[in-house]
Structure P
């Protein structure tokens with residue numbers, strides 16, 4: 001049995017939890033999260049505490065998912081109370097980001113065309129005045145990380161000049177350029 005899966009999840013005041021079989025919905029002051037899990041895991045909500053249990057201790061899949069489901073539910077509860085965020089930094093001459101509509105991000109990354117990215121529902125982007133720092137915020141941890149990964153994939157940081165999109169705090173090992181005699 002999973003040590004992580006055994007620990008209970010305390011639900012803070014102001015957060016509503018509804019469980020329907022293997023589906024769970026968490027609603028708080030910042031938004032709503034909902035997920036559906038397979039039937040190998042049992043989810044119970046009693047007296048402000050969520051407990052996750054294995055339906056069959058002999059089933060390998062059930063044992064594997066026990067801690068994973070508990071961790072996902074814990075991040076759902078934490079996300080509706082305090083948002084998750086990732087910060088990106090754009091380096092390069094003329095590289096910048098602009099939010100065109102409320103749901104489209106326009107990236108100028110040195111290509112012959114602008115890169116347009118459709119912002120998923122539930123995600124907010126904040127861009128500084130210079131257009132080189134992007135803050136991605138949302139209640140779903142997975143979606144915030146996926147958006148950061150998608151934006152980063154348009155122009156990953158190259159090791160020679162350090163141009164590209166990187167996560168703030170990411171260390172980029174720089175290489176020495178070609179030597180001429």
Structure Q
């Protein structure tokens with residue numbers, strides 16, 4: 001099924017109009033519009049909190065690449081996900097890809113949930129991330145003001161933390177830095 005759909009689905013993905021993000025998940029093309037303000041704020045603040053200490057090594061251990069919305073090819077042109085954030089330990093991916101395709105499985109992903117994406121992120125993407133061996137996953141819900149952290153344990157997600165509202169947290173794999181969840185949320 002995948003091989004037959006490969007050229008058609010990938011051509012459709014590449015032909016999407018600006019403003020739409022596409023993914024090929026379990027052999028189907030999924031699209032979504034650009035994120036809402038709440039979604040964008042949570043993603044930007046979280047990336048900012050992790051980039052300095054982990055990507056740049058400023059006030060933290062360094063040793064990571066952190067990206068917003070990378071196009072991850074778990075199977076080139078067959079299984080493509082675009083998480084809101086992803087991180088790679090530099091020892092596993094010493095060089096950033098020259099193209100837009102990331103073909104090394106990330107060590108961490110983060111999905112920012114919305115009403116339109118939550119079921120896809122939980123029911124379709126999380127099993128795919130587990131299947132390909134992503135070690136850690138975070139699900140951030142800006143409306144509910146929650147963060148759930150998971151670790152892969154024998155190919156199954158194990159919830160390692162449920163945090164909410166204004167918690168101050170340290171979570172694997174980024175537990176060298178304390179995150180203030182209140183910073184992620186748009187004031188009500």
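Bear in mind these aren't lab numbers, they're just calculated from the coordinates by the rules spelled out. All values reported here derive from a predicted model rather than from experimental measurement. Cβ atoms are built from the backbone, for glycine too; each structure is taken alone.
Structure values in brief
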item	result
Test item: distance in nm of label points 7 Å out along Cα→Cβ at positions 48 and 104 calculated as 4.8, pick one of P, Q	P
Computed 13.5 for Kirkwood radius over Cα pairs in Å, for residues 56-95 alone - originating structure among P, Q	P
Per volume of the Cα convex hull per residue in Å³, for residues 8-63 alone, the highest-valued of structures P, Q	Q
Parent structure of the calculated result 0.35, given that FRET efficiency 1/(1 + (r/R0)^6) of positions 72 and 160 (r between Cβ atoms, R0 = 35 Å, to 0.05) is the read-out and P, Q the choices	P
Value 2.2, calculated as distance in nm of label points 7 Å out along Cα→Cβ at positions 80 and 112, assigned to which of P, Q	Q
Parent structure of the calculated result 21.0, 75, given that Rg and Dmax of the Cα atoms in Å is the read-out and P, Q the choices	P
Which of P, Q leads on distance in nm of label points 7 Å out along Cα→Cβ at positions 40 and 120, largest value	P
